[in-house]
Structure 1
Amino acid sequence: MSTRCLIRRPVEIAKRAMTEAVIADASVLIHLSRIERFRLLRHLFSTIYIPRGVYREVVEVGWSLPGSVETEEAVREGWIKVEDVRDRLEVRELIVRHGLHAANAEVLQLAVELGARELLADEAKIRDLAEDRGIKVRGCMGVLIEAAKRGLLSVREAREAINELVRKGYRVSREVLRKAHEILSRLEE
């Protein structure tokens, strides 16, 4: 089945109020797939939007790599939606002005265009730019912590998942890792 019919056009976007939109970048899709926790996204968010550049990066270019099959299935199931970014000039400006990778620039611009309440991203540069625009940001560890808060994972499972992320190449500072474990410890109290 072609994804063409599942990919929304900018005109359709403009017709909807998007205050509850959650946008994801490629890193969250890929890293959660690596540790077999991709489906947590489905349980935490009813709908996630990704720009076409993220779809290309994860599913088309990254075919057979972690996240590709899971993302394609989620698009087919309808809980991940691929959206076109309307303002391509602003995407170009984000790339030039801030040195963002094209897909990350699309993620940020889509979040702005949809009035996103939350952005799922790990990279510091995109996180900072999103927060500067008043958008809440959560990365892979934030997703795992939220899953523990909501009872989708036990605190022990969340700790193990975070440790597995690191073992499988997820880059994080010791300070951020310490804070994540501290938050999980408070959930146990």
Structure 2
Amino acid sequence: MKPKTSKEKKIAAVFSSYQLSPNSINKLVEIAKVVSVKNRSKLVEVGDISQHVYFIVEGGFVARSYYFDSQKKSATNFFTSDYFPFMGCLDSFFTGTKTKTELIAIKNSSLLSFHKPELDKLLFENHDILIFYTQMLSEVLRNESELKVVLISSSKKDIYEYLIEKCNPVIKNVPAKYIAEFMGITAEWYSKMKKG
């Protein structure tokens, strides 16, 4: 048996906590690409056709999307290695159309990239990975739904308290301007809320 490369070790470490079999981890290693993204760099831009999903090993990202027909973008979700590490521009990934979302690194980040055709083939062949993938998608959708409910039905103060209680890695790692943007308030108002 040949020794594992650093890529294989990194991927195995990420997936070992998800109760995947060694064989399934090896299959993921075969198709994963390790990607490094510098702080403030865009991994995906609005208008790209995004055919990758990502698993964050280190670092974090903010998803910013356009409001309907306007030119204004707003933070819509956050992903860090310890808070929803599975991400992608699902509007494009599932439809093959241009995305309305950009993914911006909020710190130097390392992630695993999975290309849709290779991943689809693996999901068809490996039940263990299909279950894992379904769990990750379910978590992303649950998170998106919960965030939308909080934004629609809560005061700004309640949104901030929700973020502190349920999304602490976001509060600790995401720049204040993106949290304020997500909450629909100015950075100044957010700063006062943090102090008060």
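Taken together, the values in this text are just the output of simple stated rules run on the coordinates, not laboratory data. These figures come from a predicted structure and were not determined experimentally. Cβ atoms are built from the backbone, for glycine too; each structure is taken alone.
Identify which of structures 1, 2 gives the largest calculated value of mean projected area of the Cα convex hull in nm², for residues 107-162 alone. If you can, show how the numbers build up before the last one.
Working: 1: 4.1; 2: 5.9.
Top value of mean projected area of the Cα convex hull in nm², for residues 107-162 alone, among 1, 2, belongs to structure 2.
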Mean count of other Cβ atoms within 10 Å over residues 75-82 was computed and gave 15.8; which structure, 1, 2, did it come from? 1
